[in-house]
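Heads up, there are several structures right after this.
Throughout, read-outs are computed from the coordinates displayed, never taken from laboratory work. These numbers come from a predicted model, not from an experiment. Cβ atoms are built from the backbone, for glycine too; each structure is taken alone.
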Structure I
Amino acid sequence: MKKRKFVCLLAAMSLFGSMLTGCGGNGGKETVASPEASTEASPSASADASGFVGLEDRTPVTLKIFMKDITEDIEFTDPVAEKIKELTGVTLEIEHAVGGDEQAIPLMIASGDYPDMIFAKGDTGLLVDAGALIPLNDFIEEKGTNTKALYGDMIQRLKYSEADPNIYTMGTYGVHTAAWKTDGVMQIQHAILKDQGYPEIKTIAQYEEAIKAYKDKYPQINGQDTIGLTLMGSDWRWLITVGNVASAASGIPDDGEWAIDDNAQTAVYKYLAPGVKDYMKWLNHMNDIGLLDPESFTQQEDVYFAKLASGRVLGTATPEWGTGESKKALVAAGMEERTTAPLAVTVSEEFTPAVTKDYGFSGGHGIGICASSENQEKAFEFLDWMCSEEAQILINWGLEGENYTYDANGKRQLTPEMAAARISDKDFTKKTGITKYVYPFPQQGNGGIDSTGNRFTLDNKETIIEQMTATEKETLKAYGKELWTDFFPTPEELGVSKHGQAWQFNIPSDGNLQVFNQKSQDYIQQAVTQAILGKPADFDAAWDTILAKLDEIGVEEANAEMTKLTQEKIRFWGN
């Protein structure tokens with residue numbers, strides 16, 4: 001392994017994260033791509049009937065893995081986990097940071113105490129610079145049959161950079177993806193849409209009007225005060241429910257904290273964009289007139305989810321991966337109409353929503369194997385098996401005969417009991433293990449096709465429609481739509497990203513951009529929140545102060561460095 005600069009260790013001690021946080025589903029955001037492109041996806045190959053390559057020794061072993069953005073304990077004891085143990089001999093001991101703690105990985109680097117594998121997300125660069133991760137090139141070449149089959153030509157995108165073309169992580173997020181679902185957008189209760197005759201809601205002004213009229217008409221729901229719009233802005237979810245939604249409403253594709261022009265190959269810190277300011281100013285207005293939940297920036301996770309599950313929240317901006325259990329609780333309680341519809345809402349009609357953009361496979365984030373591990377070969381063999389068709393079907397669908405069957409035409413489908421539980425049981429994933437181990441492991445994606453002609457994931461057009469509630473189908477029918485993505489531009493209209501998604505870029509740990517990210521991260525969340533909660537008459541002055549502070553901490557230099565990284569990424573992938 002090449003020598004590393006000692007300065008990188010010092011940087012790791014002082015820099016606890018990156019502003020390039022994207023929305024994550026499965027713990028992070030599932031990217032979307034055109035269905036046309038996805039049909040060309042090839043299934044993983046296997047060396048033998050079991051799907052294993054080079055894993056002849058299945059002696060039981062426990063592998064420790066740290067997952068940066070997992071927020072709750074994961075017990076490796078469900079039926080899918082037991083099947084994984086049976087097939088591989090591997091038991092996973094899953095560790096995670098507490099409450100979005102950004103210090104966990106830098107402290108690992110300082111102490112030299114690592115697990116066998118690690119999913120570091122935006123801190124991957126710190127680990128590479130510290131020499132904590134091994135290059136996987138030789139393993140992939142010698143033992144990575146499933147890995148090479150899953151990633152195909154996209155394996156180029158697993159390489160770290162032009163300067164260091166080693167592969168350090170097995171990339172997460174789907175390699176082959178399709179636009180069946182949309183996420184990370186503004187949502188509104190079905191009950192409102194039905195009550196108001198399914199009105200056109202394309203702008204934040206129309207969204208506000210619908211919520212206000214319903215709240216005025218129904219000041220209480222189920223004996224509790226009605227809440228207009230609530231957010232989860234007290235922790236890392238500020239980036240998800242505030243920052244990312246500001247991008248979506250401003251027509252900016254999901255590049256984390258950046259607005260990137262692929263044609264010009266330029267990057268600009270998104271808080272300099274007029275649309276983002278206008279969205280935050282609207283939140284300030286919503287707070288002033290009492291339609292924004294006053295606890296949006298202070299409430300804890302349990303309070304937030306309890307509110308969503310109560311049925312009294314009219315609007316939210318949390319992705320499905322952050323509200324799924326609350327939705328199931330509402331369905332189980334007979335309140336389908338209190339679940340929400342994701343709509344293509346923008347600041348004004350001059351902006352085109354870009355959340356259905358085809359980002360391709362970015363490859364930047366993934367699971368690495370630690371240099372200190374005594375189980376490096378076993379860890380790679382396990383990750384390679386996770387790339388196999390056998391593993392991809394297991395982690396997405398569960399156990400054949402128990403969780404799913406095949407019909408007379410060879411179509412894979414959940415059993416009726418499982419299909420019903422998936423809609424209404426908030427503990428469905430915990431109990432069954434289905435989809436529990438998809439993220440952050442290698443993924444075929446919802447556009448991948450297996451050797452039987454079935455899609456690898458539960459999220460395909462037919463299954464999504466089958467799994468919709470009666471209320472969802474009623475709303476879509478009223479608008480003449482089949483899927484929620486039909487409200488949005490098609491991926492073909494938006495074009496394919498040339499750089500992937502910027503929040504997956506590997507940022508040099510000792511550069512100006514990393515310093516800017518750290519300085520701006522806490523400042524933006526605090527300053528924008530204060531501007532939102534302030535008096536409307538003071539908002540413009542507060543925003544000018546924010547821009548001045550960004551200038552002071554080097555936003556122009558950061559724009560230049562991010563532009564350079566974008567250009568390098570496009571050039572590197574083009575090779």
Structure II
Amino acid sequence: MNNKTIDARVLSRMFLAGAKNLEAKKEWINELNVFPVPDGDTGTNMTMTIMAAAAEVGSLGETDMETLAKAISSGSLRGARGNSGVILSQLLRGFTKSVQKSENLDAAAIAAAMEKGVETAYKAVMKPKEGTILTVAKEAAAKAVELAETAEDLDTFFQAVIAHAEETLARTPEMLPVLKEAGVVDSGGQGLVEVFHGAYDGYLGKEVDYTQFSGSKGPAVTKIDAQTEKDIKFGYCTEFIILLDKPMPEETEHEFKKFLMSIGDSIVLVADDEIVKVHVHTNHPGLAFEKALTFGALSRMKIDNMREEHQEKLIKDAQKLAREQEKQEEAAIAAQPPKEVGFISVSVGKGMTEIFKELGVDYLIEGGQTMNPSTEDMLNAIAKVNAKTIYIFPNNKNIILAANQARDLTEDKEIVVVPTKTIPQGITAMISYVPEKNSVENTENMLQAISQVKTGQITYAVRDTRIDDKEIHEGDIMGIGDSGILAVGKDRLEVTKETIAAMMDDDSEVVSIYYGADTDQAEAEELASAVEELYPDCDVEVNAGGQPIYYYVISVE
């Protein structure tokens with residue numbers, strides 16, 4: 001081919017072919033990993049990142065360069081997973097930002113875009129390390145710039161750039177001793193080279209069945225020794241997206257990076273107008289979450305123990321078997337005649353989930369204050385419950401709307417959304433169900449029952465503020481009731497007792513205490529004893545809720 005330029009149609013084809021080639025090679029790339037970390041599944045992480053963008057690109061059809069660029073940039077950023085995935089998303093982000101206003105791209109424009117991608121990726125990584133995907137990308141871009149001025153056609157230009165990228169990849173073991181010791185090249189760099197190869201096939205218009213290469217064998221892999229595994233300084237790979245309340249200024253972004261450096265390493269932080277993607281290795285994931293919550297809500301949170309890679313295959317095999325068994329069970333249930341009534345509840349925490357299961361809830365949706373299930377999550381749950389009438393307990397005021405939308409979109413089943421705003425209300429609603437009554441009567445009973453439930457939640461403040469005439473400082477313990485702040489202080493048990501006192505009245509009969517993931521049973525029992533002494537006429541129950549963020553969830557009925 002003697003083409004001197006490419007348009008959006010060809011670039012789209014190249015991108016999709018690059019994504020497909022990476023996907024086909026992901027398991028081989030995973031095997032190149034030498035570090036004892038779950039996020040070392042580089043091939044998987046890069047594939048999930050690029051395929052998120054490919055899904056958006058694939059839905060465009062005929063498009064222009066600007067629309068294509070936005071789809072690649074947005075899709076890869078939101079789908080970015082792992083260090084390598086985030087870096088790949090930044091290479092794509094910088095590249096697309098450079099080309100989005102162009103109609104056609106020649107060698108010079110492509111070279112400039114590659115340089116912009118490298119610049120963007122290096123900025124995202126706190127301590128760039130040579131001998132990685134960054135080096136391969138940088139050297140490929142430098143070669144592209146060198147060749148751009150004299151390139152007669154894109155065919156020879158692309159071939160030369162890819163050849164140089166391969167040469168650089170082959171030299172990565174000389175740059176990183178751990179690669180040399182293990183006898184492998186850098187896995188992230190290999191992934192990028194596979195994207196280049198696929199993109200070149202796309203440029204040529206080849207229809208390649210990449211799956212035939214999925215079993216390709218790379219160099220033998222020597223895993224890192226046990227002593228190196230013990231020497232890992234920061235044990236948890238922590239990733240999340242912040243859905244910003246407002247755009248993050250550069251000064252704030254810099255301060256946030258400094259904070260992350262104070263609690264960990266391997267930091268990648270990418271800020272956009274609406275979201276911030278964060279990757280950090282730390283011994284205290286909770287501190288990263290707490291700080292991030294001051295900027296907005298959290299999404300796609302993921303924590304991996306980096307000292308357990310030797311168990312990864314066993315875990316994956318078990319998960320695969322569990323998924324297969326779950327599919328078989330779902331198929332068996334779907335084949336049966338539908339039952340009259342089913343129940344769906346949103347839950348958070350292992351203990352809360354077990355309580356709902358014991359009460360007879362058919363399907364539990366994991367979610368809560370910091371992770372609100374979507375309408376699609378609700379629809380998926382409805383599809384899996386084989387019943388004519390299904391009651392949904394949202395258990396959070398922010399989830400009720402999504403549940404209502406799912407109800408309105410469901411035509412083959414009667415969906416009843418009971419507007420429970422807290423998990424204790426959901427538990428009470430489920431207990432109030434009477435099989436002999438119809439849906440109208442049961443809904444009335446449930447609404448009456450949940451109106452008698454008062455809920456208090458004990459958590460911590462993430463910033464200084466003033467609410468309900470109460471001065472609150474970062475780190476204070478807060479008791480939050482159904483309509484506002486009930487108590488503030490430094491002592492967890494004292495604040496909890498004050499919160500309960502504010503909830504009690506002459507008609508109160510039962511106090512239920514659900515202790516969270518960061519609270520132990522002994523402290524919860526101590527609290528229960530104190531409450532029994534204060535309110536001898538009330539029954540006091542203690543349950544292991546297992547919920548994150550909230551030390552206690554209290555209900556008074």
Entry that produces 6.2 once distance in nm of label points 7 Å out along Cα→Cβ at positions 141 and 501 is calculated, selected from I, II: II
Comparison of I, II - label where distance in nm of label points 7 Å out along Cα→Cβ at positions 93 and 349 is highest: I
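In terms of Cα Rg over 2.2 N^0.38 Å, which of structures I, II is highest? Before the final figure, lay out the partial values.
Numbers: I: 0.94; II: 1.12.
The maximum falls on structure II.
With Cα extents along the principal axes in Å, for residues 277-476 alone derived from the coordinates and found to be 53, 51, 29, which of I, II does the value describe?
Going through each structure in turn, the value belongs to II.
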Which of I, II yields 15.5 [mean count of other Cβ atoms within 10 Å over residues 197-204, calculated]: I
Origin of the value 26, where relative contact order in percent (Cα under 8 Å, 6 or more apart) was derived from one of I, II: I
Structure with the greatest value (metric mean count of other Cβ atoms within 10 Å over residues 261-268, set I, II): II
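Identify the structure, out of I, II, from whose coordinates helix-only ellipticity at 222 nm (-39500 (n - 2.57) for each DSSP H run of 4 or more, over all residues; to 500) was calculated to give -16500. Can you show the working numbers first?
Details: I: -11500; II: -16500.
Source structure for this number: II.
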